[in-house]
Structure P
Amino acid sequence: MKAFKPALAAAAVLLAAALGVRAQTPAAPPAAAAAPKPPIDYSNPDTWLCRPGKTGACTADESATEIAPDGGTHLMPFTTRPANPPFDCFYVYPTSSEDTTANSDMIPGREIGVTTSQFGRYGAVCRQYAPLYRSVTLAALRANTAGTPMAAVDRQLNYNDVRDAWNYYLQHDNNGRPVLLVGHSQGSGILTRLVKEEIEGKPVQARIVAVHQPGTTVLVPPGKDVGGTYQVMPLCRRADQFGCIVVYSSFRSTLPPSITPVARFAHAAGGNVASCTNPAALAGGKAPLDLYQGRATVQNPKFPITTPYVRLPEAITGECVTRGEYTYLEITVQPNTDGRQVTVTGDIGNPPDPTWGMHNGDLSLPIGDMVKLAQTQYDAWARGHR
């Protein structure tokens, strides 16, 4: 029947032409509004990548082999997940779905590995929660980048899912416990809205240890730590500060943010400047970053790497800098004179795209610092709530 109707329409046009009658193109019917998608039932354990008692993304092996500057190696088993940590972490993963639709389904694929590599190490200090959500997919991102955006992208749906998961967690799992929020890229953008609409100025704000949200832009007035994006929660400027924001976007010192076209992150706007808080040096200045990354980045065959990750002390430093209209975490890779032969990863594109910077590495580049900071911030929160 679907094929018959167009045939009838074409025949009518031909008949009208034969009779000398001016054919009228039938008016297209109005597009039907897409039916709202039903909310996710977050009481179902299958709607979570991570939650206590669930095996998967947050129970994978996080062991690493440390490769020292002198070439020595040291095995670092990951055996530090506490049985009952004193605070929780709630994580929202970045754009990672390889579904061909504009928004993902709720069947995880690449989201699992991304969550393991970005969030798994936080299990050393906190109880972990990571909901699945109907994220904007990589296919939609690529289409938008190519200038042919998918009309079906629903940017309200991804937020609604995370908001519903957050509220379910608060009602059924939190029980008044302190909680640290963690996100990256799309996940960090969703966290920005969640904090503004569901947390700032509400009783639950008192439970927030901190917000770790690299890979997005948080704006503040020049010289200020609050205002602009957030009206209540300030940037973190000390390791023992809690209830604050850790945010930055990473760019190599040798490839700063693109001016034309404008880089996607860290750009000033509306009289405000972008925020940068270096997790290894919140007060400012340059500091070595505690870098972990996948073992596939090691090219030197003399290192028998059997762990999923390698730790590379003194391989990179980070410093928050302002260059023109950009404020970002500048990553300096130290000269590889020690024979480690390890590629520091995180760039997008080959050659690297200066509009993205080291976006893929935002969390992994200082992940050791981020986890240590989470513990320090919780300790400060606990002292402040005795």
Structure Q
Amino acid sequence: MTRFSYNATTQQGKRTFGVVEAKDREAALDLILQRGLKPIIIKEAAGNKKGFSLGGNKVKSDYIVIFTRELSAMVSAGVPLLRSLTSLANHTESATLRKILEEVTKDIEGGAALGDALGKHPTVFSAVYVNMVRAGEAAGILDDILKRLATQQEKNATMRKKIKSAMTYPMVLIGITFLAFFGLMLFVIPQIGKIVQDLGGPDAKLPGLTVFMLALSHYMVAFWYLLIPGIFGSIFAVLRFIRTPKGKIALDTLSLKIPGIKSIVMKVAVARFARTFSALIGAGVAVLEALEVTAHAVGNSLYEKAILDAANEVKNGSTLSSIIEKSPLFPAIVPQMLSVGEETGQTDTVLVKVADFYEEEVDVAIEGLSSIIEPVMIVFMGGMVGVIAASVMLPIANLSQNIKS
């Protein structure tokens, strides 16, 4: 499919511009005429199929939640879909979302379904979102599906904010600690070392710790032009590596081995799995398709592989609960609740309860970790400063004893 930009006039004679997606120029002309427009210029648009108008721009999750909730209310009230989208586009505070909604509206005017129109903007509307909308359209329960989506978006946004909030404080402390360390090593230690050596003379015997700190400071001062780029280069290399498939697997594997972090990672992944899968099943999405979409939405490569493997076994006739039970990544309560849901035909309802339970567990775990991180970071900062202070005070104490003797 190719995107064509056009310059046309409406039936009232007003000039309008837009973009359509079609197989060729003639198909694009037909779509423009179907919109009741009289084309003046039609030409192939620059850029690719996805994200032409927005590139890689993203929209804050808060705006998506508000949009979903308001669209659900308007559709439930009987407002036509096109009118609802146009109204929401005009009133949203996000310029990026406004442009997207304008594109979505034009696509729907051209005969596309809402789910298909949203699917052209994957950086904003996830696969879970698009699949649920498609299922809601097919079943004629779009308003109910949008309510489910809004709830799910709110839960996910809340969880992300809590995790970011818990990580902000220790990251700030680590940054301050390293800045203080480098500041002392580059500017303070050399001056103090010079004073100590002047007082003790060239033959003065300094403590081992002081010798080490002075040597490290000398190295940092002499090769700062290599050290600083090396540090930033290493950080850049690590960040780039963890964005690769191998790096992501390595990071996820490591996170599941660190005490304290492991518990939070598992609970977050299980909560996302339960809420996403329940939402898709409740929307009427087929189990295999729901598992595939959920796997990519969990956000952990190890859980993604486990869920995709489970989908293959379900395809061969196994029950999901029996497969999940064999995986060490899922707590025992998950397969047990899944089994109950499979027996009663209420898998979506049961998994919502699982999601609620583990989201509460995540809150408790994050609060507990936050309370531990603060004293640990204070001890860490105090230890670094203490080592530097000791390297300075030990030779001064030795010199004072020599003077007294």
*asked:* If distance in nm of label points 7 Å out along Cα→Cβ at positions 318 and 342 computes to 1.0, which of P, Q did it come from?
replied: Q
*Answer label among P, Q for the case where mean count of other Cβ atoms within 10 Å over residues 270-277, calculated from the coordinates, equals 19.9*: P
*asked:* To test your reading of the models, identify which of P, Q gives -6000 for helix-only ellipticity at 222 nm (-39500 (n - 2.57) for each DSSP H run of 4 or more, over all residues; to 500) when calculated.
replied: P
*If we compute FRET efficiency 1/(1 + (r/R0)^6) of positions 102 and 326 (r between Cβ atoms, R0 = 41 Å, to 0.05) for structures P, Q, which one ends up with the highest value?*
P
*distance in nm of label points 7 Å out along Cα→Cβ at positions 174 and 190 was computed and gave 2.9; which structure, P, Q, did it come from?*
Q
*From which structure (P, Q) was Cα extents along the principal axes in Å calculated, if the value obtained is 90, 49, 46?*
P
_Structure (P, Q) behind the derived value 17.4 of mean count of other Cβ atoms within 10 Å over residues 70-77_ = Q
*Once Kirkwood radius over Cα pairs in Å, for residues 158-197 alone is calculated for every structure in P, Q, which label goes with the largest value?*
Q
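The numbers here are math on the coordinates, done by the rules we state, and not lab data. Source: prediction; values computed, not measured. Cβ atoms are built from the backbone, for glycine too; each structure is taken alone.
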